[in-house]
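*Asks:* The following blocks contain the structures, represented as structure tokens.
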Structure P
């Protein structure tokens with residue numbers, strides 16, 4: 001499939017002027033779907049903080065989804081990036097500010113990833129499963145195009161990546177289930193639909209079991225992070241999104257420590 005993506009979060013005026021040359025064509029080898037957004041993340045190693053750059057021309061002219069391009073990607077990297085895509089979709093489906101468009105693409109992404117990531121894990125040569133995961137990753141970011149935000153799983157992931165060197169996809173493996181547990185009091189009905197897709201009664205435990213079934217870590221302790229680290233990690237939040245757009249409002253660092261404890 002070949003498709004072009006438009007900017008998410010950029011004002012129309014940023015598109016004025018001549019397009020840069022040469023045009024970018026992306027052939028992704030993971031499932032994080034970053035190629036569909038005008039953002040790039042980078043880490044200040046000295047400060048231990050992650051930042052985001054935005055430019056609408058960062059969006060490729062075309063994205064070529066070829067499952068053969070993923071064959072050389074190490075399985076843990078490919079599968080954990082698939083959980084990153086699941087994180088995009090689940091946090092937007094469970095948002096308290098949904099839209100019809102975001103609901104449609106997010107739910108479909110969850111369904112496709114729930115079915116096809118285990119197929120990819122069990123049968124690495126299943127090209128149809130690889131392609132389905134690529135399509136699902138693409139769908140997983142579309143909800144953001146209608147303005148629906150992600151939440152604390154993403155935001156805490158940025159902190160873990162910058163401060164502790166936890167890979168981008170692995171942060172979702174560790175935090176999505178914990179954030180779902182913490183958010184359940186405010187979006188339980190939304191979470192119930194996620195749980196049904198996974199054939200379970202509760203979304204948080206279902207997601208954790210799903211990730212574990214792919215042979216991926218689900219606990220901070222597996223990354224060498226202990227409870228003694230929690231206050232310092234929580235103190236790194238500056239009050240900005242996406243932690244600030246979490247479905248259940250996060251008031252302060254103490255709330256973040258509670259979420260981290262659920263991932264211990």
Structure Q
């Protein structure tokens with residue numbers, strides 16, 4: 001989308017296993033700002049191939065995939081920016097650690113630099129604010145592998161999704177978000193993220209790169225939000241640790257702050273990108 005020979009942004013969606021579709025919010029803002037950007041469904045997601053070889057779902061392989069896409073698109077250091085949201089933020093950070101020489105700038109949107117810290121935040125802040133009985137039911141259904149039970153989402157939507165993922169009634173969620181969520185690859189998500197919506201486990205459970213952030217020397221914008229599933233204070237600390245870090249705090253936003261604090265999200269994102277020179 002768009003045309004700017006000096007600025008090309010590759011978007012990394014969340015999940016793992018979601019799709020580019022919820023990024024369609026960009027269409028109302030970035031083209032008018034003169035930002036060129038690329039939608040991209042990661043392998044196993046959306047319009048990309050859906051292999052059944054579960055050994056493919058590792059963070060290092062996803063990093064190599066991003067590098068293949070960059071090369072195929074001909075994106076070079078003087079123009080190439082990477083924006084990762086949620087799981088895409090993990091992927092973007094790992095790409096920057098290995099292929100930082102290929103980057104002009106980085107945006108980490110609504111993602112902490114440590115899964116253990118994320119899980120601790122959920123236990124310390126998010127869960128205590130929930131109804132204890134409903135939380136116990138949700139945890140029991142997750143433990144027994146019964147997340148397809150209608151009670152699971154019936155409880156999780158009002159207690160978690162509408163408070164920390166996108167702050168409006170679920171029936172009013174934007175169509176691109178619902179479409180993206182309906183296309184999520186559940187097997188891939190469960191293998192990487194784990195069965196719980198209130199924390200992360202499985203293949204990314206031990207991922208923690210906070211201490212390494214000072215190795216990333218490209219301009220980096222970290223975006224956090226007051227009501228996010230992720231700790232906004234941790235994301236502010238990420239920006240402080242990054243040698244060229246900036247922090248954007250969205251007081252009305254949650255995990256999908258590109259929708260529920262939309263004006264500020266895109267104004268600040270555009271200013272960052274266009275200010276790179």
Structure R
């Protein structure tokens with residue numbers, strides 16, 4: 001469950017702490033979802049590759065601290081992870097790895113029950129790591145866990161902006177709405193980016209965005225006190241269903257490296273263009 005302290009935390013206030021020294025830093029984007037299995041880590045990795053191809057210095061931080069799988073997607077076998085950084089077994093520099101696609105990664109461990117809940121130590125260590133790496137990159141992508149656990153929400157609170165990934169599946173849309181509601185009411189988010197994955201026809205993603213916006217306007221906006229600006233779902237784009245995605249994931253390769261000309265790969269390139277713009 002979300003703690004009362006986290007519920008009161010303002011995303012802008014927490015993110016501002018990262019700028020306390022006045023040092024220029026990269027844009028921090030949390031990529032999250034209401035439910036698992038929608039392609040969040042796939043998007044994080046390939047979007048990072050697309051941004052890196054545009055000349056950006058990009059870091060993907062695996063913020064799914066206890067159930068990490070970014071290493072599997074990238075076919076990496078890390079000897080050092082965020083767990084080692086948190087426990088002072090290695091330096092942060094030693095844990096940052098070069099990934100296929102021209103970007104860097106900070107991988108997390110898997111099956112670590114101690115990261116299933118948000119302890120004061122986890123809060124402090126995660127903020128410290130992000131604050132340290134932020135000035136070194138143009139863009140930091142936080143590949144969070146799914147859902148609205150306190151660990152996920154705290155990771156999202158450290159970001160300048162949040163991108164919610166959903167699919168046309170009814171359960172995914174319902175959980176995406178729940179995530180958007182929590183981010184609006186607890187973190188005072190007023191603009192949330194939306195990407196719809198696995199669409200079967202062009203325009204389906206925008207239709208889903210419009211459906212979600214209608215529900216948000218009806219049920220969430222009235223709950224937000226002193227709404228200083230409209231709560232907007234910023235539609236970033238859609239990714240079509242593509243059998244090549246499954247093939248590359250099974251082969252542990254980036255779609256943008258293995259099959260850059262496919263429809264799904266080109267849609268991610270367009271997402272990167274809009275994000276950078």
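Every read-out reported here was derived from the displayed coordinates using simple, explicitly stated rules and does not represent laboratory data. Bear in mind the structure is a predicted one, so any value in this text is a computation, not a measurement. Cβ atoms are built from the backbone, for glycine too; each structure is taken alone.
*Asks:* One of P, Q, R was used to compute distance in nm of label points 7 Å out along Cα→Cβ at positions 176 and 208, and the result was 1.5. Which label is that?
*Replies:* Label of the originating structure: P.
*Asks:* With mean count of other Cβ atoms within 10 Å over residues 88-95 computed per structure, which member of P, Q, R shows the largest figure?
*Replies:* With respect to mean count of other Cβ atoms within 10 Å over residues 88-95, the highest-scoring structure among P, Q, R is P.
*Asks:* For which of the structures P, Q, R does the calculation of relative contact order in percent (Cα under 8 Å, 6 or more apart) return 19?
*Replies:* P
*Asks:* If helix-only ellipticity at 222 nm (-39500 (n - 2.57) for each DSSP H run of 4 or more, over all residues; to 500) comes out at -12000 when worked out from the coordinates, which of P, Q, R was used?
*Replies:* Of the structures listed, the value fits R.
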